[in-house]
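Derivation of every value follows stated rules applied to the coordinates shown; laboratory data play no part. As the structure is a prediction and not an experimental result, all values here were calculated from the model. Cβ atoms are built from the backbone, for glycine too; each structure is taken alone.
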Structure P
Amino acid sequence: MLATMMQKTQSPSRLLILLSVFFVLVYVFVSNAQSPAGNITLPPGFSLSVYAEDVPSARALALGARGTVFVGSQDGNVHAIVDRDQDNTADRGYVLARGLNMPNGVAFRDGALYVAEVSRILRFDQIEDHLENPGEPVVIYDKLPTDRWHGWKFIAFGPDGLLYVPVGGPCNVCERDDERYASLLRMQPDGSNVEVFAKGIRNSVGFDWHPNTKELWFTDNGRDMLGDNLPPDELNQAPRAGMHFGFPYCHAGTIADPEFGSKRKCEEFTPPAMNLGPHVAAIGMRFYTGTMFPEEYRKQIFIAEHGSWNRSTPLGYRVSLVRVADNKAVKYETFAEGWLQRGRATGRPSDVLVMPDGALLISDDHAGMIYRVSYKKP
């Protein structure tokens, strides 16, 4: 092809232009082939586009009052993404903080951005007024355990106005005297009055409240090293404080742990609302509260499945849907998939977020991207 172009071109400048066009086309083709977005399959009527690129280690998502999308990470940075011209593609990104200790969790309330490190909760006041220069944050709480194993956190404010903060088990499976391990805490927005809300939770990195009942639902990652298919990850429901969900004694409601299961019976604990795929790493989840999607998707649960790491055949790497009827989980199905190609991960969904227009954002910490899922009746 290049030889033909040279024979037909006498002008060096014209040749350079043709060569430039050729290599740009090659670059675009290769880039599109490598992008995860082009491989994702969705139900009819749904489409996926890239909302933001170059967001390394994009994890938990939170929405500001003015439409700013805040993004936590595990690489030490906290990002803010804005779409000022409202064309459904981000046109500006800011790095709000650098060098933090796995600032996975972000939450927004009363103009302030809350950020969860491993052992601290930070607050950036009036953040949307100061995206270019957020200043030093206020430390509202700094007494969380310092363990990095399951130390990254998802945080969110509940309907009661309290900040919910999980503390994962610092192990694959273990017992600890400190009751904060393997639990979900809650506290006042200023960091006071910390209490344990629920126990027996190995590692929850996603939760939300039902838009009608206001009951808490959360994902939980099952233990490793029991084979490819045991135990499943869990979706749990906690309508009140003081419930225990089994870890480390019982998994998925019926599976006694080989090491600790003799100490307590599975019947003592609250079983999952729905068992999910084994080792899919179900993390970020949201009830769909928008109106863009068809009626059958409203008030249903979308779950980002980060993907297995210790399974002989990889599983997850998708966004799943749990259908809820009469306040009970009744069906578990795949909504979006394609981040796993021939056994290789091109992306890993981390969190989901419902936007004001009803679109669904999906963060991908592997590709460093945020996608936007929209719907138009076919």
Structure Q
Amino acid sequence: MNNLKEPVKLRKRERTKGGYSLYLDITVDGKRTYEYLKLYLVPEVSRADKLKNQETMRFAEAIKAQRVVEIQNGRFGFENRKTAKINLFKYWDVVMERRKKEDSVGNYGNWYSVKTHLLKYAGTGNVRMCDVDEKFCQGFKDYLENAVTKSNKPLSPNSKNSYFIKFRVFMQTALQEGVIYKNPCAGIKPAAQSEEKREYLTMDELKVLAQTPCCKDVLKRAFLFSCLTGLRWSDVNKLRWSDVREQDGFKRIVFRQKKTKNLEYLDINEQASALMGDRTDDDNRVFVGLKYSAQMNLELQRWCMIAGITKKITFHCARHTFAVMLLTLGTEIYTVQKLLGHKELKTTQIYADILDKKKQEAVTKLPQIL
């Protein structure tokens, strides 16, 4: 640090519409970065303009002085020299295992996949947190654009988006926990997420499926229950009898969504109630024996095939089925939003768009009469 006579320089850049923007040119340990202050000098056509520019410069100089102190204390970019040397992948494992306790198994699998791609991108497991700068973050985003799966297929647009968002969450976690002092990923936005096809069952298909035997009774009951309530896999799986209450002649489920952490109140009909079976102790799970596994997913596909349904159905399709059924039956979209627990109406609107497409498909299939 003694060799650095001036680690932080205040510079200005001319703007096309007149005046200048101010930024800091920072050099620490041979690494050069820029911090744009969002402060601007205006053309001085009056005394008021001159006074305004003087005030802006004083503010910029104060920020510059603060950065110099941070560098001298070893806090610029990283909280201290000790945390700066933390291994990226070891810290990733700590965060990932913590998420395992909070998220679904599938989401944990995504975190593991991101780590795999990070290792491929870095080319080594010896990456320190102090090596993760804006260039590293942008490089990882660019890497994902051409990354492939284990079966050598290109990553889907939504996988690229999801993986980079998880990396951003990881970096933000590091910032909150004092591992880093500034998040180099903050200014890099994930790519726009493409609209994915939302597969669902029609009412006729659901009726046939309900009458078709399934070798896993708990899977059948849980899937049909989700079709009639819109609950996600994670919420069905963790549902306990203490969450089920009687309210004004209705059974009501009071639960906290695992994905959003929001507290929800959901009334269910008699069919959904019957699918839960007989009530047991409050601490017991409602759907005992239900667990996420490749075998369970295979049984779901096999059950659908026996019913003559050739669509690629996953457990989450039950939630889509619930939403489309309600809209088909004329339920107001705001009510559907509340039943699904969506924060934003635009999320629910996707199902209305699906319904419009189905209407268009239906009229095009009318027979030729002319």
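Here Kirkwood radius over Cα pairs in Å was derived from just one of the structures P, Q, and that gives 25.3; the source is Q. Taking relative contact order in percent (Cα under 8 Å, 6 or more apart) as the measure, the highest value among P, Q is held by P. Please state which of the structures P, Q yields -2500 when helix-only ellipticity at 222 nm (-39500 (n - 2.57) for each DSSP H run of 4 or more, over all residues; to 500) is computed from it. The value was obtained from structure P.
Looking at distance in nm of label points 7 Å out along Cα→Cβ at positions 60 and 340 over structures P, Q, structure Q comes out largest. Can you say which of P, Q returns 38, 22, 18 when semi-axes √(5λ) of the Cα gyration tensor in Å, for residues 124-347 alone is computed? Value 38, 22, 18 for semi-axes √(5λ) of the Cα gyration tensor in Å, for residues 124-347 alone corresponds to Q out of P, Q. Could you tell me which structure in P, Q was used to calculate distance in nm of label points 7 Å out along Cα→Cβ at positions 228 and 244 as 1.1? So the calculation was done on Q. In this comparison of P, Q, the computed figure 0.00 for FRET efficiency 1/(1 + (r/R0)^6) of positions 52 and 116 (r between Cβ atoms, R0 = 25 Å, to 0.05) is attributed to Q.
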